[in-house]
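In what follows, structures are represented as structure tokens.
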Structure 1
Amino acid sequence: MDDLTKSAFLNRPDLHVETEGEFAGWRTWSRDNFETNNGPFYHRMDDQGRIQCAFRVGSKHLNGAGNVHGGAFMSFADYCLFAVATPVLRGPGVTVSFACEFLDAAREGELVEGFAEIMRAGGSMIFLRGVLKSAERPLFTFSASIKRVNRRVPTST
């Protein structure tokens, strides 16, 4: 049940739906150069209506010890935050706080999945928490807050 068509996901002009390979049918955003270069990261709605995020670990995600670099986990977790928050965010936002715990390592070839939940969504702030897993093995937990922002129109001088 991939019912993202009834949510704010399709309102983003940079939405890309993968058409080939392991992630065919999954969505990603093309506007964020950092995520594009460090991912690719993907999201979709699972059978329970939760947003599921995932990426396949490649050599570019590894640190010198051959495990997923902590920065890769943190970047992917931030992607998960916005994939989950998009329907209530309804516009631009920024991460204003982020806390995490590294629980286990992941290696090249593993599928890393991310799940997050909105704990509270107020007028200007959204609070979330989540977990990254490989199979059923927890790898990383996180909590964060996102601030809704208004786009500023540049003034000419």
Structure 2
Amino acid sequence: MSRAGRRSRTADRTTVKKRRGEPKVLTTLRLRRSLRDDLVAAAERSRRSVVDVAQELLDEGLRMRLCPGIYFADEPSGRTAKVGGTGLGVWEVLRDFCRDNDVEALRQTFPDLSQAQLTAALLYYRRYPDEVLRQVEANARLTPEVIEREFPGLVRFVSVE
């Protein structure tokens, strides 16, 4: 069988596996030894595969290039897009904006954020609206009753009258 024939057959098999509904394709990268070693170490620390860690890093790196002023951080709910210099998640800044699309109200709610920080959050939302909306909705479902039920003994809400 020709080399091209082997290559196309292999490519067909590798695109069948899916994660998050998107097909994966086989890609070979030549990495510096030190970079590969750091990647393996990160995978071992997180008890994940090298492929999963590399994919996450590539995805986040590309998102940060497409949306300057955004970075990613670990949260109890997983990796979250944050607005640079604030510690605030994009979803936290845009929680109300997702509902009313009112830029002026956004500025008034976060007067300490610069125009660049607000623009970064809005740019991220425009590129990844489903992700931001999912996080806003997940937070909205965390009522005091749900929190007490999900984390018994950890938190107790009392009404103040």
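None of the figures in this text is laboratory data; all of them are computed from the coordinates on show. What you are looking at is a predicted structure, and each value in this text was computed from that prediction instead of being measured. Cβ atoms are built from the backbone, for glycine too; each structure is taken alone.
1, 2: which one has volume of the Cα convex hull per residue in Å³, for residues 43-98 alone, as calculated, at 106? Before the final figure, lay out the partial values.
Details: 1: 106; 2: 98.
Structure of origin is 1.
Identify which of structures 1, 2 gives the largest calculated value of relative contact order in percent (Cα under 8 Å, 6 or more apart).
Numbers: 1: 19; 2: 12.
Structure 1 comes out on top.
Matching task: -16500 is the computed value of helix-only ellipticity at 222 nm (-39500 (n - 2.57) for each DSSP H run of 4 or more, over all residues; to 500). Pick the structure from 1, 2.
Details: 1: -5000; 2: -16500.
Going label by label, the one that fits is 2.
Which of 1, 2 yields 1.7 for distance in nm of label points 7 Å out along Cα→Cβ at positions 35 and 139, as computed?
Considering all the candidates, the number was obtained from 1.
Could you tell me which structure in 1, 2 was used to calculate FRET efficiency 1/(1 + (r/R0)^6) of positions 51 and 107 (r between Cβ atoms, R0 = 25 Å, to 0.05) as 0.05? Show your work: numbers first, answer last.
On the way: 1: 0.50; 2: 0.05.
Among 1, 2, the structure yielding 0.05 for FRET efficiency 1/(1 + (r/R0)^6) of positions 51 and 107 (r between Cβ atoms, R0 = 25 Å, to 0.05) is 2.
Assuming 1.38 is Cα Rg over 2.2 N^0.38 Å as calculated from a single structure, say which of 1, 2 it is.
On the way: 1: 1.05; 2: 1.38.
Attributed to the structure labelled 2.
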